Structures are given as C-alpha cells and as structure tokens.
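What follows is a set of structures for review.
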Structure P
Amino acid sequence: MKVIGIIFRTIISTVSFVFLIWFILPAVIMRVINPGNLLGVFICLCLIFRFTFKSAYIRLKERLYSKRITNIIFRVILSCWAIFGVYAVVLSALMCYSMLPYPPETSNPTVIVLGAQVKPWGPSAVLWQRIDAAQKYLDSKKNVNAILSGGQGKDEPVSEARSMRDNLKEGDDRLYLEDKSTNTRENIRFSKKIIEQNDLDPSAAIITDSYHQFRARMIANKEGFSTAKGIYSINTENTAQGLILYPTFFVREWIAIPSEVLINK
C-alpha cells in the first residue's frame, strides 16, 4: 500500500507540475491572463502542496485540527474541494460529450462560425483555427451556407466577421456576415435572425473550439434552435498556439457556463 501511495502521489505531482507550466505559458508567451489560467494555476499549486510536500501538508493539517474553529474551517474547505472536484469532472464530461455530434453526410446545415479576437495584424490564433475549420467544411459541402459572426471590439481593426470573410476562399453567395455581436449569445441570436430572414436551412452546425461547444449548444437551445432539426458541432483543429491556450480556455468554461445558466436565463 505504501508503494501504491508513493506511485499515486508521484503521478499527481507530475501531472500538476505539467499543467502548472501549461497554464503559465499563455501568460508568458501571449500575455493571455484570464480566470481560466488563474484558477488553473491555483488548483495546480494546491495539488502540488498536497501531494508533493506531504509532510508539510500533514503538519498544517494537524495544527488546524488542534483548534475547534480552524478544525471547522479546514473541514469546510475540504468539503468545498470535494464538491468542486465532482463539479469539474461532471461538467468536463458534458463538455466532451458536446464535441461529438458532427453533421451527418446527408445534411446541409447552416454553418455558424463564432468569432474570436482580431489582432492589428490579422486573425488571432483562435480565430484562424475557426477560419480553417470553416474552409474545410465548406470545401466538402458545396450546398452549405455559412454565417460569419462577430462584431468589432475597441481594440480590433475590423469586425471579426469581416476578418473571417477576408480570409476565406469562398464566393459571397454562400457567406453571410453578422458583424454586430459582442458575445457568444449575440453570435447565435443574431445568426438565427439571418437564417430566418434569408430562409436558410434551420439546422445549425456551430464552428468553434471543442471546449466551447457545450456552452454554444446550450445558448442555441435557449435561442430557439431545435435539437430535432439539428444542432451540430464542428470542432477546430488546434495549432501549436491553440494547444498552448487549450487548458486555460477549457477551465475558463467552468466559470462561464454557470454564469450562462444563472445570469442569462
């Protein structure tokens, strides 16, 4: 049992160190700092302290258990960690499940490409991934129309929709620009209006990063898209930069999804 314990602690410590670096890299390389990597760094540091510095953790635990008030506080903290662990596992499983429903070959859904940041020099790494995914799907399905969705932020030279249009090798007859939205909810809401106004196929295939599909599909259901007619997922393929950002944005969804449920009812 002692050997198993050592092996288990070694695995947890190693994985925690790897993810700690992975969460820090976006801040160092791309200056991306958001709730995702902040929470990720915090979780990794807690796991490293718990499993790598076991003796220090045990001493702290014994000291806290020695007094009634700190004993109660420590037990509450441990309970919160357990609840959070279950929450993270269940939500991650749902997020992974939402990545799966790819459009059937026989369908011609209206593609909704969700926007992402435009840099002064062009599409960001995340936006390029969505452009590439859209290009591949449109090349394979010649009867499909696409809505390019995303407005222009204060720090963006053009709208996200226009940036996508400028970098897609497609004729204007298949592409519709939605350049007023400022978030995912508006991306989908305004895109639905375009579908209705232009009598496009009511089924939707959402192109976005895989970790984003669960929240996007949740919003699509709220905005009136029918699962019976079809809400499909087309995931991006990660570039090197996309892989660096992936854990940060995956964990950020743990925060964004409850906000979507509680705030945007």
Structure Q
Amino acid sequence: MSFVAERERGQAAARAARVRLGLGLEAPLSDAVVVVEDLGGTPVTVLELPSGLAGLQGRKYDRSFIFVNGVDVPARQRFTLAHEFGHVDLGHAGSVDYVRDVFGDGGGGRARPPAEVQADWFAAEFLAPLTGVRRWLEAVGEPPDDLETVVRLADYFHVSAEVALYRLQAARRLGRGKVEPLKAQIVEARHTSLARRLGLGEFEDTLTRAHGRLPRFPRATLTHGAQAYERGLLSVGQVARLLEVGPDVIEAEFARRGVRAGSHESDY
C-alpha cells in the first residue's frame, strides 16, 4: 500500500472514531485522556519513560492499554497519546514508539512502517480534524500565512506548533515553499516567545495537571485500589507495591479522594 493510501487510512479511521465517540469532526478535544479512557475504553498511564521513548501500547487479558512519557511537554504527550490510540483503534499489534517514530515532519517521504504512518495521520486528524481546521480559518477571517496563524491554530487545537503547521499544509492552505520557512522559525523556538506575547498556552487538562506530578495512573486502577483499601483488603503499602510506586504517592492520591481505611461498609 502506498504512503498516500496509508495516510488516508489513518485519517479515515480517526474521523470514524470521532463520530463513533460523539466528538464530531470540527471541535478540539477538551481532554484527550478523558476521551481515550472514558469514551475509548483504553486506560492511560502517564509516567517517566526512558529518554527518547514517547509511548507504547499493547493488550493484556484481552484489554488494550497505553503508556505515555510524562516528561515530554503536554502538547507532545497529546500527540503521542492520540498516536497510540490510533494503533489501538486500527487493530495494530503492540508497539513501543520512540520520538523518531512519532509524527514530526508530516510523515512525508520517509520509509516508515505502514502502521506508524497510519497512527501518525490518525493522531493528526483525531486532534485537529481537517474540517475543523478549515472552519477555524473561515471563522477567524482567513488569516495570513505566518507564524502567528500557526501558533493560534496550535493553541486552539491544543497541539504543538509543528503539528499545526502540517495541518495547515494538509488542509491545502500552505505549500512547501511557505512550510519550510515557518518550520525554520519553529526550530528556532520563535513560536514559544510569540505564544507568550499573545497570552496563549493556558489550556489545562489531565496531562498538564499530571506534568511534574508523575506517575498518573488510570482512574479505574486507583479506584479499584481505593476500594480494596476501604474494605481493609489491602494496605497503602500493598497498593503501592502492586503499582510499583512509593507509598507517599498512594497516600497523596487517597487523601485527595478522601479515601480512608474502613470508612465504608463492604457494599461493592
């Protein structure tokens, strides 16, 4: 199958997933983790992974799971999460994805495994659907083809400036002659100072809240642990050992939830 066919398969799957999950084909995601976990039925763990590793996905006991490197900036984590969810949605085998495997240059031209091309374009369309990109351009009055437009689009869809740049290209708004100069400005990090001047980048979601407070476990995992603790079946130390974290992490999470040992009857 050609690169174009792999790209189209990924984007088509993303559009189908958005419709199936009730997300529509235009609006940005309010919280990618909530979408993947609650609507997509795939638990997400955010933790510190080895350098260069973006994320991974697989199946165990007939259920898919996703891990995301929480050291990366949140915009990058969102794309990695959508990339891994793309693997899951497309029925790919388990995978370990390094930074070089995940969308960074539009996917164009590189000899890459078909599954990675599909997952890249799934992620791009899932986070910033082309219909939504075109509608945004219309709504803001067909803005100029400059870095500010890239930064504002990135902020609207909660993606990186580089992803926003390639979505504009995919929407046939930018040709390669305009993409390369803008990409050079992004490489020089000019977009970060511009975003600050424009007062952008204040978006908050599960990934931004977890940043610097790792690990972040799937809600269902911690809920099961909390229920066992309340019923006296497991201690904080035992829950911590099962999740391979320090007891202080579990204590803090239980305190945040108001969970206390023996505070409820065994009515689960």
**Message:** Quick check: 41 is what I get for percent of Cα pairs over 27 Å apart, calculated from one of P, Q. Which structure matches?
**Reply:** Q
**If distance in nm of label points 7 Å out along Cα→Cβ at positions 55 and 255 is computed and equals 3.6, the structure in P, Q** = P
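For helix-only ellipticity at 222 nm (-39500 (n - 2.57) for each DSSP H run of 4 or more, over all residues; to 500), the calculated result is -20000, so let me know which of P, Q that is.
Corresponding structure: P.
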**Message:** Tell me which structure, out of P, Q, gives 5.1 once distance in nm of label points 7 Å out along Cα→Cβ at positions 111 and 239 is calculated.
**Reply:** Q
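Bear in mind that the values in this text are calculations on the coordinates, not laboratory data. Everything numeric in this text was worked out from a predicted model, so none of it was measured. Cβ atoms are built from the backbone, for glycine too; each structure is taken alone.
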